[in-house]
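Participant: What follows are several structures.
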Structure I
Amino acid sequence: MVTHDKAKQDSGRGAPDPSALRAMLREFDSSRVRMWLDICSGCGLCAESCFYYLSGDRDPKLSPAYKARSTFGEMVRKKGKATRAFMERCYETAFFKCTGCKRCSQFCPFGIDIASMMFFVRSLCHSQGIPESGLTVLSENHRKTGNHSGISKEEFIDTCQWIEEETRDEIRGAELPIDKENARYVYTLNPREIVFQPQEVGLAAKILTLAGESWTLPSRGWDCTNLPMFMGDRKLAGETVREVYDAARRLKAEKVLLTECGHAYRSLVFEGPYLAGYPDGRPPVEIVHSVQLFYEYLKDGRIRIDPAKRFKEPVTYQDPCGISRNGGLWKTARKIIPYLADDFREMSPSKDYNHCCGGGAGLIPMGASHKAKRMASGRFKAGQIRKTGAGIVITSCHNCFDQVSDLSEEYGLGVKAFLFKEALDHMLLIPDALKPHAGPAETSPGETGAA
């Protein structure tokens, strides 16, 4: 398996190909994009919306408008004529000074979508052989194996089998079904779960078993993440989402269930359909995020919480940009939290106006060599968390989880990060019939879990 901390590839020192840049600029050309570039008045309202600007001592060069105009705007103005040094500056800006969180668009009086222009810059850099090497390696894994970790079908099945065995030590009869047809859900994963944190797959299986759910894992198309989208490889990004859509259709599943990943929801629901060639922008199968299903289970009593095990410490919630601001699920997440904690404290600002954690858009998978940049840009987020006085930060995104954990150590916050399924696991009531040493069960898991 190829890892993301492989030595940096040579970025190439040849001059950019102006014809290739012009061809790609034509792909992005539209009346809307021309309006975005022409209508910006430089008012500065976007600056205060950007966590890079706020964490970077309000450096004007970190304002979203400047970042877009000095990169994409310059390429358009010069009609694709660019030096290698200019393209490398564009790369540094698009990959390390913008996560595409789209918060700036909420404050722009003209509704300019600066994040989209910055992602255009990523694609333009990629066209010139200036991608981030960590994302390149992981994306090539996906091209070859159908998942970013590069593990084989045999390795995946073997891992799921021993996760199933360990889960049965906690839940009688727990299964990790693979390639079962006509299930309600095809459950898809972040590859880090299957490779580095397999216990998380077990936690999901535990919850789905207690709820009596009809579900399966696909042996191909199980990776719901989309690193080529962050790298700027639009063709491979389209192929990546098609893998997931095709898995659901191949297995005749009703819906696709996503693990707790922020950008997977944004990719598969909103951007992926266009990248995969669906002109109406709608995925061919319904996509459900774990946050939505967990709330449904709690509300309907299909899983239940032991009140004595609820969090006693103050709790806050880190909104993943991909499912809150860009996915509309910030309300759903907050409906789960009262089941888990009594003392909930919002960050300020919060909900769909919450700030990006600073670990998104591929920054975490790029590897440890970029951690210092993440820590510097996360200074504002660290301050947000500190002001809540919370000891626990719940989130529903692996990148947010990692970034919050790293920020806690870097800035001495003393907080512990939890994904929802981890928090639920601490508190779930296990019916006697599903305890591993119970006698013969007289009811199905679903009937018992809802009792």
Structure II
Amino acid sequence: FIDVPAICPRPPEVWVCSVRSGAPAGFLPVRGGFRDHFVEAPEAKYCCEACRLVLCQPRQTECGHRFCYSCINDILSCPNPVCPADMEPLFKDKIFRDVCCHREIMALKVYCRSEANGCQEQMSLQQIPDHLNVCPFFEVPCPLGKCKERMMRKEIPEHLAWKCKYRESTCEFCKNKMPLTELQKHKETVCPAFPVSCPNHCTSSSLPRSEKLMSSHTEKLLELELELRSLRQLRDEMESLRGTLDTVRTRLSALEQGGRASLETQLNRHDDMLSVHEIRLADMDLRFQVLETASYNGTLIWKIRDYKRRKQDAVAGKTLSLYSQPFYTGYFGYKMCARVYLNGDGMGKGTHLSLFFVVMRGEYDALLPWPFKQKVTLMLMDQGPSRKHLGDAFKPDPSSSSFRRPVAEMNIASGCPLFVSQSVLESGTYIKDDTIFIKVTVDTSDLPEP
């Protein structure tokens, strides 16, 4: 057996896809002929007169000599081209494809191009692409894409199991799977089960990172307990004032003479003090309700009672809109609320329920990324057995002032003036016991920790 390159020497070529012949990528050389290791030495008629390699896409001249397609193009690009075999002048319009010769060459037997790697298969030149697609000795890139290493196809399982730095690995603490290159960063930053030191320097040597969040929750509960303590104290003071007021009224009714004016003044003063304490009590009660119903996972469930009365107030212009209690994307996240117009707003006034989303000024805004970019989903909950909730979602416009860092108590609301028609709302099972439920969900999956 004789290797053709030993007969027709030629500098190594690059293999590429040929658009003209429809050959697969990597099969045809860029320039010149085939340099494959042929089982038997090809006949001279199959060799190019210019490069002396086996013809690639053969072309025949008027004088009967054969050339590779790229070789004849190089010759024709010269002024006054001539055939190098007999020095006859060449004309482009008298050169044709030699289909028969091409078919015979593609049937010649060759060794696999991965022979140097150990493959001993023999096949026709035309069968090389199909063989290389399955050859275990053919060099291929890592199937994961990010890895730049090349290997024989048969080495892929071992590479993916032990060598590739992008192979899938499992966190030993939380058991989540991820590329090996991300494992260390995952442990150091977000792994919920990774052991960390207690922030309060207690006797526990290490705790899972998720338990560290419990300290924040404990702080919130402590704040709530302090608010409750103040509320109880105010209630005790109010009961004491009511007892004093009843005593004064009894004495006033018994007096008919001179001291009546003085007692009336004292009674008025106690009435004023009682009004102030009742206002403070109502304020503390409201703050307690907000703390009790606050959500810190980006989801708001808003229960709106007395729907008919509230809608009549909106129609009459008394109370056009209602605000929900605030909710948060996390203990140190964005502060938000919802705003609803039961009789509609703008294009929906008088025909629709309008629902909007509002970004509020929060305590930790300086640590958060701005503008606000999280996906928002608005939903009217179906209270019937079919649970056909009505919803809409949007991604905030970064250029809108509604999603920049608030400088006032809250930004301009943004949402859906035509969220749901009043006919659909009032004819279905969305209202039950004169109550509706509205759900707002903010996507927190890609939020970084502050």
Structure III
Amino acid sequence: MKVFLSQPLAAYVLQAPCMPDLGLGHIASALSGRHDARVWDWNRREGEGAFTAMLRDFSPDVCGLKVFTKDVAAARKTIALIRRILPETVVILGGPHPSCSRPDELMSQFPECDYAFRGEVEHVLSDFLDALPDGARSGAPGLIWREGGGVRCNEPTFIKDLDALPDPAWALIDPRAYAPAGPGRATGWRAAAPIVTTRGCPGRCTFCSAYRVNGRIIRRRSPGRVVDEMERLAKEYAVTLFHVMDNCFTSDARHLEAFCQEIMRRGLKIEWDCNSFERLDNLDAAHLALMRSAGCVRLHMGVESAAAETRRMINKKADFLDYERVMREARRAGMGATGWFILGFPGESRAAMRETVRRAYALPADQLTFTPCFPLPGSEVYAQWAGHHQLEQVDWASYDVARSPYPVSELPSRELLWLTRRARLGLKVRRRSRALGALWARWVV
């Protein structure tokens, strides 16, 4: 069976990413040998003409589309284009939005799709596709489908042994074909690639629904298998910068140590960045120094809020001062430190948001980001927001958090947008002078 795997057409998406999509790469690899898979990823910036030419030339039996909530409008437009060219092809949705949305809402907002999957699919999709001609499909884990005038769904299952998964089909998502991005210190172009060492997150952050995609139980790849993949990418695709994408990369000290030691044992001349786990106890001076010796150039930290009451409401367990400590140690070890912040949680006051900006500006981080709180489907924030405004269904194709008549926090949506913009604008001042940045955070925001 011929399978076409794609994102929404990049021309339809606002700020399309500039790196290979591991999910599509893993699915294509899992299908190989039993199905003929091709990938149209974010590196394909051509418009409708090239996309439709690919569809006509390949003429796939199945089109699989990965969808994020922010891209629902682009996904619907892409499906309409597919249907115009190939009206009989089977259209399947997957990714974060189908995994986190209410199944009946999802299928009503995507009337032209045939099926959708929740959670991980590498271990179930080939069997499902094999069964399509006979219609024996209702037993597939994670499947969402229409039946008898309604919508049915199966609970997803999650892959226990990540080492059993083949590497992504890197030939179909060649890192050299993407625009360069990343925090490395070298100048000029170089290939970069995402990598994962774990799946699953036990965190209970109210604004996040990632657990619906990969489950709550942390599963780890062996460090040797991860570094094998990195070494192959360095040799065959000239990759020198890696983005470790895990939410829980630093959650286990032995896993972190073994990963770093394996890179150093092989003498790989690479750089990488990573995200910190919610708990910060493994990020002491010794581990940060080890990470730097193994090539880590930047640590990203989801601080989210500096206000104690807000942190309690959103279930962030680490103390704000712990983030300050880790950032200081990371900078001392020679790494960059990024702090991610969200403004406008349900129940969060204007004073708490201003406290977050003020204290964020005082951190030893060399990079800060501020975003307005987005009510992701499947998250506790979404349930609070939808319940407060008595929303039975949200049209994600037209939803705009900056202009919505249904604000997430106590501030009107437009006012939260301006507060966030002022926080971002002051970062230019902060880069020139920390003292002036502190004044900006106190008096302008």
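Participant: Here Rg and Dmax of the Cα atoms in Å, for residues 80-119 alone was calculated and came to 17.3, 48; which of the structures I, II, III was it taken from? Write out the running numbers ahead of the final one.
Facilitator: Values: I: 12.1, 34; II: 17.3, 48; III: 10.5, 29.
Answer by label: II.
Participant: Further, regarding this structure: Determine which structure produced the value 0.90 for FRET efficiency 1/(1 + (r/R0)^6) of positions 272 and 400 (r between Cβ atoms, R0 = 30 Å, to 0.05), calculated from the coordinates; the candidates are I, II, III. Please list the in-between numbers first.
Facilitator: Numbers: I: 0.90; II: 0.05; III: 0.30.
Answer by label: I.
Participant: From I, II, III, which structure was relative contact order in percent (Cα under 8 Å, 6 or more apart) = 16 calculated on?
Facilitator: Working: I: 16; II: 8; III: 12.
This value belongs to structure I.
Here, each number is a calculation from the coordinates, and none is a lab measurement. Being a predicted model, the structure only gives us computed values, none of them experimental. Cβ atoms are built from the backbone, for glycine too; each structure is taken alone.
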